[in-house]
Structure I
Amino acid sequence: MRQAIVVKGLGKRFNSYSADRPLTIMEAALWGWWRMKPQAHFWALRDVNFSVSPGEMLGILGKNGAGKSTLLQLIGGIGRAEEGTIKVNGKIGGLLDLGAGFHSDLTGRENVFVGAVVAGLTHREAKRRFSDIVEFAELEQFIDSPLRTYSTGMQMRLAFSVAVHTDPEVLLVDEHLSVGDVAFQTKCLNKIAEFKTQGCAIVLISHNAGQIQKLCDRALWLREGKVEAYGEPEVVAGQYLSEMRSETEKRTPMRPPEVTSTGSELRVNENRFGSLEVEITDVKVLPDEEIDSGDPITVEIHYSVPKQISGAIFGVTISREDGQNCLDTNTNLMGKLLPLAVGNGKIRLHLDRLDLGNGQYYVNAGIYEKSWAYAYDYHWHVYPLYVRSTVNQKTILCPPYRWEFEGKMQLQDVPEKSQPTHALNKSNPGYAKISTQLKTKKSPDFLILGAQKSGAEALYGCLENCLQIIKEGTKQIHFFELNYDRGVEWYSKQLTRSVAGDKVLLSEMTAYYIYHPLVAERVYKCFPDVKLIVMLRNPVKRAWLHYNLEVAIGCEKLDFEKAIASEGDRLKGEIEKIKTDEGYYSFNHQHYSYLSRGIYVEQIKNWLDYFPREQLLILKTEDFQVNPDRVFDRVLDFLDISPSDVKEFEINSAEDYSKMPEAIEQELTSYFEPYNRELSDLLQEDFSWS
């Protein structure tokens with residue numbers, strides 16, 4: 001197949017002149033003709049080789065000044081190369097300078113004809129395509145108005161529309177895929193893709209490595225006029241981004257940690273990167289760091305400029321805790337660079353609505369050098385954003401939606417999931433009494449409160465094994481912290497119903513209850529006479545098991561040492577938010593509380609503020625593991641169940657995780673020691689775990 005573009009050994013040289021070079025012939029005659037000569041030469045391009053086939057798209061990456069635009073102009077026939085050859089087979093269509101040839105005093109209609117003729121169409125061809133050009137630009141209402149009355153975006157759309165309606169066989173695009181709004185950008189990209197499928201060879205210049213990866217078949221990275229890499233887009237773009245990141249890290253000065261206005265800590269080369277030639281002094285998420293899905297938000301970036309910057313790019317991303325980007329935008333997409341004067345300033349990004357799924361996110365802000373060469377300042381996972389949504393599916397996007405049905409169908413409500421039931425033994429002497437209790441009883445007899453990863457689930461499993469289960473309840477109901485708005489009637493239906501002798505027992509186990517700050521009060525208001533069982537494990541071991549659980553379910557990406565070091569920042573202000581807003585859900589409080597869940601004395605004190613000591617049975621996991629019969633007898637006695645009324649039980653196997661690093665284990669042992677001692681004094685029982 002004949003190549004559409006073939007570039008071999010290409011080199012372009014420019015001359016450099018003195019600043020006091022004569023500007024007129026008279027000055028040259030008076031001061032000397034030698035001043036007119038160039039003082040030096042520099043190569044903008046050197047030894048550039050590549051080819052582009054019909055129907056292929058080549059992306060060219062590089063910083064400002066790397067030679068990208070010079071290369072595109074040479075391919076388009078503008079200028080002459082000092083070395084090498086360029087061969088182009090086919091009619092060239094260039095988007096090198098949108099709007100070239102347009103005149104501000106002419107109408108949009110007149111400029112369409114001028115631009116089309118400049119691009120190589122005859123007047124007849126331009127007239128035939130006029131309607132398509134105007135429709136594509138979406139300017140029907142304004143086409144007979146003078147160009148000077150158009151906004152910049154309208155002018156760019158008209159110029160782009162003219163350029164892409166010239167049937168090129170070779171299309172040269174210089175950073176102009178960000179014309180107009182998102183919908184128009186999509187239309188432009190679709191038009192480019194259409195050219196590709198029709199066999200048009202395309203060369204695209206972009207600073208956006210992601211765009212190159214997505215659109216192009218091959219990529220070329222120019223650095224200081226030379227080809228640094230040429231090949232698969234994923235490989236070349238990856239090398240380019242790696243170079244940019246390493247340049248940022250090299251330029252990042254060492255600084256002590258700083259605290260933001262929200263109380264988070266900025267740590268250089270951990271969550272803060274950049275040369276700090278421009279500094280982000282604050283980032284505000286307005287109106288609040290917690291929103292409902294679909295609400296508008298504004299991201300306000302405050303910055304300080306110690307020395308004037310000729311051009312900068314501001315960027316904002318919104319990402320999940322696992323680093324997945326949900327939104328990525330920057331000021332470069334407007335086609336404008338922002339010069340920064342000395343002093344303080346602020347810039348705002350307004351999002352008319354943010355349709356994200358329920359969960360924890362982070363707003364990341366950055367200021368970048370004008371060619372994306374490196375970051376001036378970039379803050380990552382520092383500014384939290386929590387999005388509330390009634391839709392709890394595992395999803396990133398949560399836009400408004402509705403289902404519409406056609407045809408004959410009768411809609412029915414989805415029935416509540418029924419729990420397995422088991423027949424009651426009619427030979428039981430207390431059959432009538434038990435039947436009555438099963439129909440009338442609504443309140444739980446006992447709750448197992450936790451703690452998480454302390455064997456509470458194993459204990460509850462033993463109770464279920466040895467009692468006669470009549471109706472299996474929901475596992476981990478989470479009523480008193482996450483489903484409290486559903487009401488007591490709903491809660492009662494979720495409880496496990498079992499029989500011991502002639503007694504019906506209603507119960508459940510949710511390990512989050514003991515730690516959640518609102519649950520004790522809510523349980524007391526609903527069921528002040530309920531019995532409460534707590535199982536406590538050595539808090540050092542509990543923290544390690546908890547961490548491994550979060551890693552296993554994909555919620556934790558940090559190593560254990562960093563995770564516990566980050567806990568203070570992750571939980572800062574969360575309890576206050578839970579207490580002030582009863583509808584607030586804290587992902588961090590539930591999942592990243594490795595150490596604070598092990599400060600048992602504070603949690604037990606909270607429960608003792610509402611319930612007398614005799615209503616709480618507090619057990620040690622280690623005792624249950626060593627002597628399960630003895631501990632289980634204590635449980636039966638506490639619940640007023642005769643051992644003769646239950647079956648034999650088996651203990652479920654415990655989790656098996658790798659051993660905690662010894663140095664961290666010793667550090668945590670020292671950390672928990674005063675809390676364990678205080679708990680022992682409070683309960684008059686040894687909880688030292690020594």
Structure II
Amino acid sequence: MKRLLSTYGISTIIIISSFLINCTQQAGISSEGTFGDSLYLADVPPQPGEDAWKFIENLKSPMWVKHDWKPETATENQADLSQGITIKNSFPDPKGRLKTAWDDLNAFLSAGGVTSNGKYIIEAVPANGFIEEEFRLEIEKDKCRIVAGDTEGIRRGIFYLEDEMLSLRAPFLTIGTVEKKPVIKRRISRCFFGPIKRPPAMRDELMDNIDYYPENYLNRLAHEGVNGLWLTIEFRDLTTTKYTPDAGKDAVKRLAKLKQTVDKCLQYGIKTYIFCIEPRAWGPNDPVLEKYPELGGHSSGNSYLFCPLSKTADEYLYESVNKIFKAVPELGGIINITHGERATTCLSAVSSFSDHKGKINCPRCKDKEPWEILHASLSAMQRGMKDVNPDAEFISWLYMPQPQRFYPGDLYKLGSWVYDLPVHTPKGVVLQFNFESGVEIEVFGKKLVGGDYWISKPGPSDRFEDIANIAKKHGTLMSSKIQTGTSHEVATVPFVPVPSLLYRKFHAMQELGVTHTMLCWYFGNYPGLMNKSAGMLSMQDIPDNEKDFMQNLASVYWKKEDVAKVVEAWTHFSKGYENYPLTNHFQYYGPIHDGPVWPLLLKPADAPLTPTWQIGSSATLQPWPPSGDRVGECIGGVLSLEEVVELSHRMTSSWDKGVEL
């Protein structure tokens with residue numbers, strides 16, 4: 001562990017060093033820039049190809065090979081499984097979806113030298129009155145009963161037994177009764193290496209033959225509590241409707257791959273959610289509008305937003321969703337950005353932090369309340385889904401991250417109309433909101449406000465808290481959009497080991513009645529202890545303080561004698577990470593992601609920084625060059641250069657304390 005932590009600490013020092021050097025150079029820039037002719041752009045190596053992705057083979061490798069268990073004797077309050085086990089599995093499982101969990105338990109025990117067909121009995125027992133994933137363990141000297149109301153409760157029970165043995169470092173179980181059930185019931189992540197269907201590559205995972213969901217990768221996610229995965233689609237790719245007969249090119253191929261993915265993930269208790277930003281606004285001269293002008297709403301130039309307030313719109317939205325779910329009925333649901341990110345309905349004409357009156361020129365929507373516009377769109381899509389699969393979930397994501405680049409005096413308070421949305425969300429629709437967007441702190445006597453997304457600032461923001469409380473009062477289900485392993489703060493590492501910050505996030509979520517969470521965007525989803533933390537923190541009766549939680553978490557991964565030091569190290573890491581400058585400029589253009597490879601220029605080039613969230617330009621589709629030396633572009637308009645350097649120093653100093661342990 002120390003070697004891993006030392007590597008991270010050394011990288012941090014290099015990052016800060018390069019930052020300081022570049023800052024010093026910036027001060028001497030002449031008015032005549034040399035960007036474009038600078039030597040730093042010469043001989044830039046090509047970006048590595050996917051053949052360099054060694055981590056995929058790691059994710060495909062078996063979870064259990066050999067446990068480093070020393071011969072021990074069980075105590076009086078422990079059951080001893082070392083003489084072998086026998087599984088009695090009479091639990092109803094018509095689709096065989098528990099096979100992967102039972103196989104995993106056998107592999108786990110085999111790695112510890114425990115054979116099957118032994119004396120100790122492990123039995124799965126069905127019972128009524130249990131919610132999804134809830135289980136009870138009845139552990140005795142000679143047997144263990146896993147009691148649950150569904151297959152996923154049995155799966156969670158099996159994994160709990162494994163964690164117990166990992167913590168004890170022996171094939172022992174503590175005698176007694178354990179009862180667990182989820183509070184955060186849906187925990188949705190994303191494939192770590194799946195294509196994102198955005199520029200510059202614009203690859204669609206439903207159009208190739210690559211398996212992005214290897215069995216052992218899914219097994220890892222399932223162990224960490226992930227029970228949902230999302231992937232990107234567009235209605236026009238997956239289906240035709242009577243209003244869009246020319247859509248759906250290659251729909252048969254895409255839907256076949258989608259169904260294959262859904263079926264495979266369900267073998268590990270993981271549901272698949274389609275992510276979209278629908279209904280799409282209409283482009284100039286769209287032939288659909290020529291035939292059905294009522295589908296066009298608010299106009300800007302020769303482009304139109306989608307108007308959901310007509311029978312035609314209702315039928316189009318219903319049919320689009322209904323046909324997708326008929327083709328793949330076991331989809332877990334839909335995650336749809338219904339306001340923000342891209343233009344959709346006429347409500348997109350209204351900024352989230354402005355008043356709505358007079359902003360919409362659609363003849364049908366202009367006098368409507370904003371919630372009425374959204375309600376019409378959501379209701380049609382939800383019906384189309386529920387008529388096929390009543391258990392599927394529709395998650396309406398209000399993507400309102402402002403301010404993304406805060407300057408003093410900027411408007412970022414949400415418009416009052418936003419707070420009406422949780423009051424009038426269609427029954428059964430889950431309302432999703434960014435957990436930290438709008439979070440505020442004061443440092444160096446200055447006010448800082450963050451956009452999306454933050455692990456260093458656990459949240460919730462005041463706006464999330466207000467929305468969640470309104471939703472709870474009116475019976476609207478609530479989902480939080482967070483980042484789990486990493487965020488825009490440093491998206492180039494698998495995960496940042498700061499579980500105490502995640503504890504604060506999930507503790508607040510439980511207090512606010514949140515039932516769902518989207519754990520990541522395109523990054524921050526690598527398997528590991530942060531995913532594991534999220535899974536543990538989603539259950540009822542989490543520890544009252546973060547130290548006790550970290551001790552429980554550490555015991556799964558480390559020997560008993562190392563747990564205290566690991567927890568102390570994590571505490572230093574979190575304390576340091578909290579100093580990350582709360583400005584999206586620093587996230588989006590700063591050196592933390594790849595500082596060691598920033599050019600250390602001998603002569604000023606007056607060259608711009610490149611975005612950290614993209615590998616190439618969406619306009620040219622070409623890779624971005626290395627970042628230049630306009631360091632001020634990543635500082636923002638509130639903090640000074642010296643203040644950002646000081647916060648960065650605090651980060652690395654505290655991190656080093658943890659590494660030294």
Structure III
Amino acid sequence: MLKANRLIHEKSPYLLQHAHNPVDWYPWGEEAFARARDEQKPIFLSVGYATCHWCHVMERESFEDDDIAAFMNRYFVNIKVDREEHPDVDQIYMNAVQRMAGQGGWPMSVWLTPDLKPFHAGTYFPPEDRWGRPGFFSVLKQMAALWERRRDDVLKQGEAVVQALGYRPDAEPATVLNVDPIHHAVLQLERGYDATWAGFGEAPKFPRSTTLMLILRDRLLRDDKNDRRLGMVDRTLEMMWRGGLFDHLAGGFARYSTDDMWLVPHFEKMLYDNALLPLAYLEGWQATGKERWRQVGTETLDWALDEMRDRAGGFHSALDADSEGEEGRFYVWDRDEVREVLEPWEFSFASRLFGLDGPPNFEGKWVLHLAIPLEDLAKELDWSEEKLASSLRGVRAKLLARRAERERPATDDKVLTSWNGLMIAAMARCGAAWEMKRFVAAAREAAEFVLGTLRDAQGGLLRRYRDGDARYAGTLEDYAFFTWGLLELLEATGEARWLEWAVELTEKAIALFGDADEGGFFFTAADAPHIVQRMKDPYDGATPSGESVMAMNLIRLSSLVDRPEFRELAEKTLVAHGGELNRFPMAYPMLLMALDRHLAAPEEIVVAVPDALDDPGGVSARALLRAARSALRPHATILPLISTERSRLETLIPWVEGKEPVEGRATAWVCRDGACRMPVHDPESLDLA
């Protein structure tokens with residue numbers, strides 16, 4: 001049995017994966033920093049996450065090698081960081097990697113001075129020189145020699161990099177806020193649109209949910225009669241779903257496609273993708289009326305309920321790409337195994353549908369994908385829609401049962417406040433629009449878990465929960481994403497408590513992260529320890545930026561609770577990032593969505609309910625809400641006003657006062673820019689144009 005290092009005492013699944021390495025790892029913290037200062041040793045910082053395939057590879061090749069580990073232990077203080085526990089650390093040093101190495105990624109490998117300033121950086125290194133890359137052992141020897149012989153130069157390099165991290169060349173304030181950056185972003189996206197396979201750019205292709213949502217808003221702004229923009233969104237939704245990116249047996253999306261066709265994924269499943277993508281499919285459904293997009297969104301959220309819920313109430317972070325030491329092993333199929341599981345007619349059907357009648361597409365095996373549109377297959381087989389759907393359900397059930405016998409990929413069972421905020425938002429909004437109580441109930445339960453477990457003694461949010469342990473101060477994205485979830489819960493349920501919490505946490509976020517001088521929000525609090533540079537970054541990567549979501553929250557809250565200062569802070573954020581929005585707007589879809597809502601006239605749709613939505617008398621109220629939620633209304637607050645919550649909401653939201661059920665019946669009001677139309681009782685009379 002290998003001797004354990006300090007990481008054995010940590011909760012992070014990623015750190016625990018490295019707990020028996022011969023490397024003398026430290027977690028991020030003062031113990032490691034003090035040793036580096038006392039012994040005047042450089043720090044080797046390795047950052048990754050539990051489901052990262054190349055992190056596993058570098059561990060096997062280098063961190064489990066006794067000779068490499070002995071050299072690391074002699075010449076460096078070695079620190080291992082889970083990027084999902086410490087996104088603040090990851091953000092700072094990933095920026096340094098991108099500046100020094102030209103590109104970033106994980107595993108991230110950074111060499112620091114004892115005062116935490118980076119002087120050399122990269123990502124994955126092979127153990128020895130190969131593929132045109134320097135070997136990890138070679139780099140370690142170079143860095144050790146550099147520290148011994150040219151320490152003054154190294155210290156100057158570290159200082160210069162830290163100074164560069166604080167420089168934003170595009171940080172020019174906007175002189176005027178208008179819709180131009182939104183239009184320009186979509187024009188940029190149109191130029192990069194893949195007319196053959198859909199999506200934007202070349203492989204690897206990531207499922208950019210907020211990009212699709214932005215295009216739909218631009219379409220509304222332009223009143224796009226020829227539906228070119230809608231076609232780009234609809235086709236991208238279709239190809240992502242048809243490809244191997246989507247798990248056609250259990251539901252849920254993988255992190256990205258390795259090819260242009262959305263066929264072969266990088267197999268890890270992340271909670272954030274499977275929260276954001278249902279929101280994109282919801283808006284696709286609202287824009288097109290296609291029932292299939294409701295089905296895809298529903299299957300994705302049901303996958304999260306089935307496979308990602310923590311017993312305590314929150315949602316886990318990710319499923320690994322690897323099992324039994326191989327990437328994708330859990331998900332790919334051998335043709336003979338499929339034949340063994342299915343009846344002959346089912347095998348013939350599945351082969352045509354899933355592409356098994358074509359050549360293998362992944363290392364001699366098959367990633368299941370919809371090789372032919374379902375409608376075309378129904379015509380080819382002369383089957384009804386009902387027969388096709390029934391046959392598909394039967395085949396999926398049999399294959400899923402066989403797959404369940406395999407060794408499952410590991411689950412990263414951390415509960416992160418920020419990612420749970422995204423899933424709460426998705427469950428609440430989709431559950432309300434699609435009238436699926438299980439999703440709204442799960443959103444409620446997760447929000448109650450965060451509020452009950454992931455807060456410190458002062459009421460601030462904590463970052464991570466696992467195995468009974470909650471710790472690490474929340475970052476901007478924790479406050480912003482979780483508040484987003486609370487606002488969606490308010491609109492789904494009409495319960496005042498979610499708005500009360502949203503206001504309280506937003507006020508805390510302003511105090512902790514706000515830049516009162518230049519506008520916008522820092523990712524870390526002013527008193528965050530061991531941070532060499534506070535940073536602001538509106539760029540939307542795999543998740544939206546905390547700053548962009550914060551701006552959107554402020555705009556929504558300002559309209560809800562009549563707090564003009566919230567709108568002013570949002571506007572200052574938009575103005576502060578005017579340079580970025582004007583130079584390369586397609587990189588900031590969430591911030592542009594906030595700009596779109598800021599420029600639009602506020603709209604409120606209030607449905608006053610005599611009793612509760614679930615009571616028999618709530619039938620007409622549900623019909624009114626169904627009409628309001630079935631179309632894309634990105635500028636609207638849609639609020640059920642139930643009797644038990646009325647008094648609390650009237651103290652919070654000035655414009656709900658007086659909006660009561662007329663003649664004891666469910667009643668809807670539609671108000672725009674402060675002017676309300678006559679109240680109505682039935683969906684047919686609801687003027688939403």
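Just so it is clear, none of the values below were taken in a lab; they were calculated from the coordinates. Keep in mind that this is a model prediction, so the values were computed, not measured. Cβ atoms are built from the backbone, for glycine too; each structure is taken alone.
When distance in nm of label points 7 Å out along Cα→Cβ at positions 386 and 554 is computed for each of I, II, III, which one produces 2.3?
Numbers: I: 2.3; II: 4.8; III: 5.6.
Of the options listed, only I reproduces it.
Determine which structure produced the value 1.00 for FRET efficiency 1/(1 + (r/R0)^6) of positions 242 and 354 (r between Cβ atoms, R0 = 30 Å, to 0.05), calculated from the coordinates; the candidates are I, II, III. Considering all the candidates, the number was obtained from III.
Upon calculation of Cα extents along the principal axes in Å, for residues 90-481 alone from the atomic coordinates, which of the structures I, II, III produces 77, 53, 47? Before the final figure, lay out each step's value.
Numbers: I: 103, 67, 42; II: 76, 58, 41; III: 77, 53, 47.
Working through the options, I get structure III.
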